[in-house]
Structure 1
Amino acid sequence: MLSVYEGFFTGGARIVHSDVVRGLAEGGQSHQVLSIHDEVHREATRQRMEDDACYRALTGGGVGVRSLGRASGASVPAARPAVFSGPELAETARAMAAADVILSLKEQPLGLLNQAGLPRRPVVVCLHRSDPENQGAALDELKAAIADGTVVACVCCAESTRQAYRAAGVPGELLHVIPNGVDLLRFRPDPAARLAFRAERGIPAAAPVVVFAARYAEMKNVPLFLRAARSWLAGRSDGHVLMCGAGMTAENGALRADLAEAFGAGSPPDGRVHLLGVRHDMETVYAAADVVSLTSASGEAAPLCLIEGMMCGAVPVTTDVGDSAALVSGHGAVTPFCPDAIAAAWSTAVANRADLTPALLRSRERFSRTRMIAAYAALLDGVHARHTAGHASLA
C-alpha cells in the first residue's frame, strides 16, 4: 500500500489517516507514504515534515516516508491544477510501481496521481470534509479520476461527507462510510493527569475549564468562540479557557486581533485564556477540561476533537456542522451560532458533567480505533482482491 499526502501539517484528517496507516501496518499490511510537500506555512505556523507528530509516529512504527521536497505557503485550495517536474513524476512513479493499492489522503493529491504516464493502480480516496465544492480544483480531479477508472472507492469519515460528495456528483456506490475512531487506551479519563496539568498552568483543581482544539482557520469560526468565551468568563470568575492548535499562539497577529475585538483593547481577564499552540499531549489537555467546544461554521465532517475530548471525559458542546450533532447526541449539546447561547451551554455542561459521565463511558466502543482500522482493512483487502482478479482474467 502507498498513501499519498499533500503534506504533513496539523489537522484531524492527517491524525486519523496516519493512525489508520500505522494500524494497518501493525496488522501485517506493507505501507509506505509519499508526501508532496516536506514543509508548509499555514495557520501562521511553519510546519516541517520532520517535526510533525504524525510523521514521527509513522516512521517510529516502521512505515517508510518519502517526500517530493516541495515547500508551500498556500493556505487555500489551489484554483488551478498543479504542474509537476520530471524528477517529481519519476519519484512518484517509483513509489506507485511498488504498490498494489494507493490511498489518497483527501482529494488534493489526485492532482499528482492523475498525471499522464504514471503506473495505473487502484486508488482509494479518503474524504474528511463536508464541503467538496470548497476544495478548489480538487473536486474536478476526483471526478476525472473516477471517470477514467483510477479511483475505485472513496472512504467517507462521516455520513455528512457521503451525502455532500454524492450531491456533488460522485457515484453513490463508490462512497463507503467508516466513522473516525481513536486509541481508547490513550484517550481516557485520567484524574492524575488532570490535576498535574492544571497545577502546571496555575488552574485551580475545582475551576471549570473549556478547551477549544482547532487550527486557526476561517471554518473554525475563532471569533465566535472568543465572543462566547468573553460572555462565559464574565459570568464565571473562576473559569478558564484553553486554545490549542496551529496558530493558537500570541505570535499569530490575526488571533491577537480577534482577541482584541472580542475582549476590547485589554487582555482577557486575569490571564484566563491560555494560548497553547500545537500540543502533542492532547489526551492530557482534554483530561484537564470539563468541556470540549467547537464553533465551526462549515466544512466539518466528524470532528476528531469532539471524539477525543469525549473519550477523556469532557462534555462536548458544538455548532451543528457535518456529523457533529450526531456525534454528541446524548453526550453533550448542540448550539446555535450565538455567543451567549454557547456560553450558557458551557455552564450547563459543567453543571451536568457528573451526570453525563456514564453515557460517555458507555459510548467508548463506538469510537474505537480497533473498529475503524478493521473496517479499513476489510475495504482495502476487497479492493486488492478485485484488482488481482481483474489482472488474472486478462492473462
Structure 2
Amino acid sequence: MSENVEEVRAGVVTRYGELAKAAQAGQRVIDCEPQGLVEGCSGAGGYDDTTGLPDGALRAGLGCGNPVAVAGLQPGETVLDLGSGGGLDVLLSARRVGPTGMVYGLDATPEMIELARANAAEAGATNVEFLHGHIEDIPLPDGSVDVVISNCVINLSADKPRVLAEAFRVLKPGGRLGVSDVIVGDVSDPARHAGTERLAGCAAGALTETEYRDLLAAAGFTACTISRTHAASGRLQSAIVQAVTPDAPPGVTIRPMRQADAAQVLAIYQAGLDGGNASFEIKAPAWRMFDAAKLPRHRYVAVDAVGGQVIGWIAVSAVSDRCVYAGVVEHSVYVHPGHGGRGVGLALLNALIQSTETEGVWTIQSGIFPENTASLRLHEKAGFRVVGTRHHIGRHHDRWRDVVLVERRSTVTGR
C-alpha cells in the first residue's frame, strides 16, 4: 500500500475521531466548512423519517444523501455500510431488514465504533454489528452480503479501485450496491476544484461520473447508474450510485476476466474447439492475440465457488472500426465440458447483456453452427433471435459448413 494511502487513512481516522468525540459531547457535527453546505442536504437533514432514532446518531450524521432509500432493502437481507460513522444508516437499514436480517457497519475510527455501538444499544437494535476496519480491506467473507451501502465515504479513500473491488467481493451474486457520494462536474480549473474539495471535506479527491463508471465496471459491477441529486459545493454534486453484481447459479460466481485466468480460459476455449461445433477455428490463440482481439470492458469468467477454478468465459470483439457500428459487438461464450447443465452459459450471457447495455451497446451478435443445437437454445433463452442462415460460408475440417446468425437487440439503448 502506498504511503499516500496510509497518510490519507491516518488523517481521516484522526479527523473523524475528533468529530465522534464532539458528537458524544452533545454537539451536532459536520465534516466540511459551513460554506461547503448547500441546500441543507447534509447529515440527518437528508432523511425523510428519523423518528425514534437516538439523538447521538442524528448529531453524528455526516452523509450527503440517503442510500437506504434507494437500496431496496428487504426483510431478511444482510447489509454492509461502508464507513458507518455514528450508525445512522445502519439503524435505518436494521429497521428495513427486520429481525431476520443483519446489518454490519464498518468504520476505521475507534471513537466512531464506540459511538455507533452506544447508539445501537440505546435504539435496542439487536440485528446490527459494528466492525473496526478499513473499507479497502473489508473483514467479511466472499459473497456474504446482499447489499452494500455507503454515505459520502468512498470519496475519502485514496484507493477507490480497491474499495469497489472489495465491495464486489463481499456481495453475493445478484447483490446490490447503493451509495451516496460526491462527484466532480467540471475539472477544467484544477486549483479551484481542489479548493472546492477542501470545503466539502473530500480528503482524497472526488471522482468524475466517468471515472466512477469506469471503476465500477473494472470491479465487475453491471447495470451502473449515477443520478445527481443536488449541488454539494462549487463543482461538486451529491449523487446516488447504484450497480449490481452479475447473478449466477448456486455455487458459481461471475467476475471480470483477469490475466491470471489466461491458461484456464484458453484451455476451455480449446476444449470447445475440440468438440467440432464451436467455431471454424481449430486451435485456441495465444493469450496475447486473444487479449488484443477482445474488448477489455466486457469479459467475464464463471468461477466454481468450491474449487475456485474457471469453468466458463464470455468476451466480445468489435465488428467494425466504423463509428456507425460502435454499438455492435460479436461475442463468444464457452463453458467447460465438465460443468454443462449448471446454467453457467446463461449467467455469462446475462452478465454480458447488462455490461454492454450499460455502455450503450445496442446489438450483440454471433454465428453458430446449426448442429450446435445446445448453443442455439441457450441464446434463445437469453433473448437472441435468428437472423438467418449463411449457407456454405466456409470450410471446416474439409467440409463446407453453414452458420446461423443470431443477434440480440437491446431493449434499453439504441431504440
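Out of 1, 2, which has the highest value for mean projected area of the Cα convex hull in nm², for residues 125-164 alone?
2
Among candidates 1, 2, the computation of Cα Rg over 2.2 N^0.38 Å that gave 1.00 used structure 1. Quick one: helix-only ellipticity at 222 nm (-39500 (n - 2.57) for each DSSP H run of 4 or more, over all residues; to 500) came out at -13000 when computed from one of 1, 2, so which one is it? Considering all the candidates, the number was obtained from 1. When relative contact order in percent (Cα under 8 Å, 6 or more apart) is worked out for each of 1, 2, structure 1 gives the greatest result. Taking 16.0 as the value of Kirkwood radius over Cα pairs in Å, for residues 109-244 alone derived from one of the structures shown (1, 2), identify that structure. Answer for the origin of the read-out: 2.
Read-outs: derived from the displayed coordinates by stated rules, not from any lab. If you're wondering where the values come from, they're calculated on a predicted model, not measured in any experiment.
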